[in-house]
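Each structure below is given as structure tokens.
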Structure I
Amino acid sequence: MLALKSPVRSTSVTLSEARIAIVFDDGGCLLDTGLRVQRALSCLIEPKPGDRVLFAHGGNGGGHLLHILEREPSQQAEMSVPGAMLLAVRQPQIAIHARERLDLGSAGTASLSALQTLSLTGGNLFASVRESLVAQAEHYVGRFGQYLLDARALLRLHGKDALVTAERDVKVDAERISMG
């Protein structure tokens with residue numbers, strides 16, 4: 001049998017409460033006690049000045065912020081993992097509900113995909129694209145009360161066969177009409 005040897009440190013750790021005075025760019029915090037602490041990996045809420053926090057410290061002069069206990073109610077909470085480039089949530093089902101507004105955004109690329117059905121439902125759907133909008137599908141079915149399409153330059157419709165039907169009237173209006 002192989003025995004693993006590891007160094008054992010006998011350091012006493014004390015849990016204390018304090019308020020955050022300053023949050024530094026490197027993620028460290030200065031507490032109102034004068035102690036500088038680093039956020040623990042498991043502390044997912046980003047600290048803000050004024051937060052009442054639980055921290056652990058030993059005899060080495062440093063410590064770790066473990067938990068945010070209290071914050072002014074009007075401030076927002078931001079979630080991140082210190083030192084991680086990616087936050088992945090793996091669960092059989094995930095639900096995100098916002099009572100008033102939900103914003104999803106990316107300064108780079110964003111992707112939303114589903115291997116089965118992807119549903120978008122809303123009172124209104126607005127899509128704004130700065131450059132190109134490309135849609136590809138085996139079948140496209142759309143049902144509208146009214147469908148208005150306005151192209152500033154060229155509008156091209158092409159198919160092996162094309163069918164335009166109307167119950168009352170078909171109107172084609174142009175300076176020149178070429179058929180055949």
Structure II
Amino acid sequence: MFKYLYLLLIPICIMFSCSSKSSSLQTVPFVDLQQYAGKWFEIASYPQSFQKDCNATTAEYTPTDKGFVIVENRCNKGSLNGKQSYIKGKAFVVANTGNAKLKVQFFWPFTGKYWIIDLASDYSYAVVSHPNKKYLWILSRTKSMNDSTYQQIVSRLVEKGFDTSKIARTIQE
């Protein structure tokens with residue numbers, strides 16, 4: 001029985017990057033979590049198996065008085081009107097990172113690195129990744145983003161060493 005449990009834990013560890021390896025990826029210097037709070041629409045991402053067939057993907061962040069952030073991710077499977085998929089987790093700020101690095105936990109005891117690597121001064125968009133650059137999300141406060149802003153973000157991602165050919169746009173409407 002335990003050998004099967006072990007086999008299940010391996011992909012979970014890989015998915016949530018149990019490794020402590022780090023790279024030269026830089027985060028933004030500071031994130032005001034109260035301004036960051038609220039609903040975000042996924043504009044584009046690196047496709048992940050746990051988001052397969054997702055449309056109208058959103059993330060909502062709610063800071064708590066207990067020092068962590070509630071994370072609620074939603075999407076509609078298969079189509080814009082498909083069955084809603086939902087998962088709730090917690091995010092914990094990594095000390096001395098200006099709130100730009102968080103550890104997100106959807107399944108105890110596993111955490112994933114959530115690094116905010118680009119952020120509009122008015123918090124209208126954000127770009128989130130992992131230091132291994134295998135995960136990437138471009139988020140917006142609105143369901144769509146003007147092409148000029150999107151292209152500027154993509155250009156900065158190229159400068160940061162991301163493979164932008166892997167980015168897939170998310171259907172929002």
Structure III
Amino acid sequence: MSIDLKSYIRTIPDYPKAGILYRDITTLIENPEGFRESIEQIASHHRGLGITHVAGIEARGFIFGAGVAISLGVGFVPVRKSGKLPGETIGQNYALEYGVDTIEIHADVVNENHRILLVDDLIATGGTAIAAVSLLRRTGAKVDHAAFVIDLPEIGGAEKLRAKDVAIDALVTFEGH
């Protein structure tokens with residue numbers, strides 16, 4: 001019997017600002033069956049692909065990505081905001097609505113011998129995911145799969161990522177913003 005994951009995701013209108021329908025995954029991860037099912041669905045869709053590491057985007061990508069990495073029996077790579085990782089890092093800038101931000105990984109964590117699955121909770125504009133793919137690819141690693149719990153297709157991020165030769169897997173989609 002399959003669980004309806006969408007039913008576990010709460011929608012909060014007008015958060016963080018008027019006109020936004022916020023898709024809240026905390027209600028999914030608070031439910032043990034829903035949380036387990038979301039991890040297992042992502043993992044099962046990517047078994048047999050030669051994945052060596054799962055990269056999770058800070059912060060909610062850590063929640064799902066770590067579970068997927070455990071399920072697949074592979075390492076986990078945290079993709080963090082600038083200045084949060086000890087040791088030598090490499091970074092990638094990306095555009096925000098009003099400015100620029102930077103994400104980083106440890107410089108020695110992956111290389112051309114690795115195949116990465118990128119994981120995050122949601123894809124909207126795709127800016128952070130595209131930056132993460134670019135950053136991971138700069139190490140020589142192969143990044144051709146990404147998984148999200150939620151896709152907001154009207155915003156177009158998944159299509160932008162597909163244009164970068166990344167196959168997208170989303171467990172649920174929501175119309176609107």
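Suppose you compute distance in nm of label points 7 Å out along Cα→Cβ at positions 28 and 132 for every structure in I, II, III: which one lands on 2.6? Answer for the origin of the read-out: II.
Given a value of -8500 for helix-only ellipticity at 222 nm (-39500 (n - 2.57) for each DSSP H run of 4 or more, over all residues; to 500), point me to the structure among I, II, III it was derived from. Derived from the structure labelled III.
Look at relative contact order in percent (Cα under 8 Å, 6 or more apart) for each of I, II, III: the largest one is in II.
Can you spot which of I, II, III the value 29.6, 93 was calculated from, given it is Rg and Dmax of the Cα atoms in Å?
Values: I: 29.6, 93; II: 16.0, 54; III: 15.6, 46.
Structure I accounts for this read-out.
Each value in this text was obtained by applying a stated rule to the coordinates, not by laboratory testing. As the structure is a computational prediction, the values presented were derived from the model and not from experiment. Cβ atoms are built from the backbone, for glycine too; each structure is taken alone.
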